Structure I
Amino acid sequence: MSANDKLRKAQVVQTNLEKLERIPQRSYDEFAADFRNTEASLHLLQTAIQALLDLASGICARLGLDTPRTSFEILERLEANGRLPAGSAARFAPIVGFRNRVVHLYDRVDPQIVWRVVTERRRDLLDLLGLLLAIESS
């Protein structure tokens with residue numbers, strides 16, 4: 001993955017998180033009052049998480065780690081190699097699982113879960129981005 005590709009992936013995450021901040025989220029009722037909030041959040045979260053996984057996958061390849069079979073294994077490989085702090089794979093597993101649900105079970109995504117990810121787990125995306133960029137700069 002080129003330096004430009006890495007930068008673009010990081011920018012996707014940052015831009016999507018900034019856009020998510022503009023979506024009403026003081027309460028679930030406010031969030032759910034307009035279906036566009038859920039739909040926009042789904043897209044922004046899915047593409048931000050995918051960008052993070054792409055970055056992490058590129059790091060695995062650059063380090064010559066065994067090819068992960070699943071998205072979750074990408075984080076496990078980096079943790080096992082000492083590139084991510086202990087417990088990182090488990091910490092970020094819910095956001096990987098959320099992305100998988102959106103992609104594969106898109107017809108069964110609960111809007112309340114989307115709202116909870118937007119309001120309670122959004123910081124995890126920024127934290128994971130920081131950890132991945134730290135690996136890249138080392």
Structure II
Amino acid sequence: MAEDFSKNLVKEYKYWAIYVHSNQGYLGRCVVWCKREDALDLTDATPEEQSELFLVLRDLKEATKKVFQPDWFNYSFLGNETRHLHGHFIPRYAKPKIFMGIVFEDKFYGHNYKTDHTFVTSEELLNAVRDGLKKALK
């Protein structure tokens with residue numbers, strides 16, 4: 001794993017793990033990581049991994065709806081920077097959302113997402129997002 005997401009673990013499944021992404025410019029953004037070390041590309045997923053992936057994404061979508069009430073969801077399996085089977089789960093918001101006194105504005109709603117690398121995500125914010133999703137996923 002290029003980035004150490006371990007402290008941001010939300011939930012582990014048999015084949016996949018959910019981590020809160022370190023950049024919360026999109027509130028509730030997560031990484032869904034295949035636990036098999038030699039998994040490289042989405043098409044490398046075994047039938048069991050494929051089946052569980054859809055369960056993981058459904059669970060995460062429902063938990064995110066409970067905690068943050070997004071308007072839409074993006075799922076991205078690119079592998080450009082980190083060559084391992086993983087996906088980005090990106091909640092999208094039609095209107096600004098306030099969480100922990102921070103205003104989150106999805107300026108590209110209705111279009112492809114774009115990571116704002118200047119967005120500062122505090123450890124306190126990461127922990128609150130992680131803990132909220134953990135609770136909703138039980």
Ranked by FRET efficiency 1/(1 + (r/R0)^6) of positions 83 and 99 (r between Cβ atoms, R0 = 25 Å, to 0.05), which of I, II sits at the highest value? I
Any idea which of I, II comes out highest on Cα Rg over 2.2 N^0.38 Å? I
When I, II are compared on distance in nm of label points 7 Å out along Cα→Cβ at positions 91 and 123, the highest value belongs to II
To test your reading of the models, identify which of I, II gives -9000 for helix-only ellipticity at 222 nm (-39500 (n - 2.57) for each DSSP H run of 4 or more, over all residues; to 500) when calculated. II
Entry that produces 12.9 once mean count of other Cβ atoms within 10 Å over residues 35-42 is calculated, selected from I, II: II
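Readers should treat all values here as calculations from the given coordinates under stated rules, not as data from a laboratory. The shown structure was predicted, so the numbers you read here are calculated from the model rather than taken from an experiment. Cβ atoms are built from the backbone, for glycine too; each structure is taken alone.
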